[in-house]
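Next up, some structures in structure tokens.
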Structure 1
Amino acid sequence: MRSILFVCTANICRSPTAEGVLRKLLAARGMAGRVQLDSAGTHDYHVGKPPFPLAVERAKLRGYDLTQILARQIRGGDFETFDLILGMGREHLSYLRKIAPTRCKHKIELFLEYGDRFQGKDVPDPYGGEAKDFDLVLDMVEDGCRGLAGLIDR
């Protein structure tokens, strides 16, 4: 596994949070340059914009920096570029599988299949919610990213 793409709807809450969390976890393990990380959205609602302010704020409280991330929409070339494409929810998996070339469909998985505490669940969309909703997303994302980091560390 050399490259991972996290995908949610607009790339301003869940997927940039996962990118930021895994980036920090890998850096803490001395593996910052071993894996290419990115995030994207299935839709173009916020292309070019930074993550949602409450996502940035709640992540910062846990020591994660999301400020260098700008929203983008998934591109056709992403299916060739990335070794693993992780949908934050089943609706993202469905969309990704519809648009992916057949030869790349095996790369698409549910993000929380890598978690322990929240294994197999969808990460709920916190957009428009309160701080507690973003904190739950962080709990879930940290769980999935710990599992991913453990696999990368092997």
Structure 2
Amino acid sequence: MIKVLRWIGILFSAIGALFTAVGVFIANAERDPFFLIFCAVGILFFVLGVGFLCFLIRHTRERARLLVEGTRIYADITGVRMDTRFRFNGRHPLVIDCQARNPEDGRVYVFHSEGIWYDPRPYLEDAGADTLPVYVDPGNYRRYAVDVSDVLPELG
């Protein structure tokens, strides 16, 4: 999913920059305000692309921060399911669902791994994994990172 967002951001930014440059050049050369619409579409695409890239950078930094500074808990694996919110080339990524009880307040929290583009079940079975480490922000359990790096091959 990270690669998809990265490519969408790069593509939108490049198209936006190209449309804006062409629109400005033609609007100045022809003295025709019609090409300013071309510029507006270019700016819109550029802003969307940069927005995707900023979201991606923020998400990556937050995940890295949690893996370093977060409190590690072990969550029981409850299953592997298809994430139907996303589709790329007609395929949906798979996510590993897990849950853990917070000892402080007794609530059960559900965690989901990042999207995986291959079936992780054989790797989970081979590793005998019943639990996965989850790094949580102690102040907010909604901020978390499920660490599958010890069980699965690189997701890249």
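Ranked by relative contact order in percent (Cα under 8 Å, 6 or more apart), which of 1, 2 sits at the highest value?
Structure 1 gives the largest value of relative contact order in percent (Cα under 8 Å, 6 or more apart) among 1, 2.
One of 1, 2 was used to calculate Rg and Dmax of the Cα atoms in Å, giving 21.4, 70; which?
2
Quick check for you: by distance in nm of label points 7 Å out along Cα→Cβ at positions 6 and 142, which of 1, 2 is greatest?
Once distance in nm of label points 7 Å out along Cα→Cβ at positions 6 and 142 is worked out for each structure, 2 has the highest.
Hey, FRET efficiency 1/(1 + (r/R0)^6) of positions 38 and 70 (r between Cβ atoms, R0 = 30 Å, to 0.05) derived from one of 1, 2 reads 0.05; which structure?
2
Something else now. Tell me which of 1, 2 gives -16000 when you compute helix-only ellipticity at 222 nm (-39500 (n - 2.57) for each DSSP H run of 4 or more, over all residues; to 500).
Value -16000 for helix-only ellipticity at 222 nm (-39500 (n - 2.57) for each DSSP H run of 4 or more, over all residues; to 500) corresponds to 2 out of 1, 2.
Can you spot which of 1, 2 the value 1.3 was calculated from, given it is distance in nm of label points 7 Å out along Cα→Cβ at positions 14 and 126?
1
For the read-out distance in nm of label points 7 Å out along Cα→Cβ at positions 46 and 78, a value of 1.4 was computed from one structure; give its label from 1, 2.
Value 1.4 for distance in nm of label points 7 Å out along Cα→Cβ at positions 46 and 78 corresponds to 1 out of 1, 2.
None of the figures in this text is laboratory data; all of them are computed from the coordinates on show. No experiment lies behind these values; they were computed from the predicted model shown. Cβ atoms are built from the backbone, for glycine too; each structure is taken alone.
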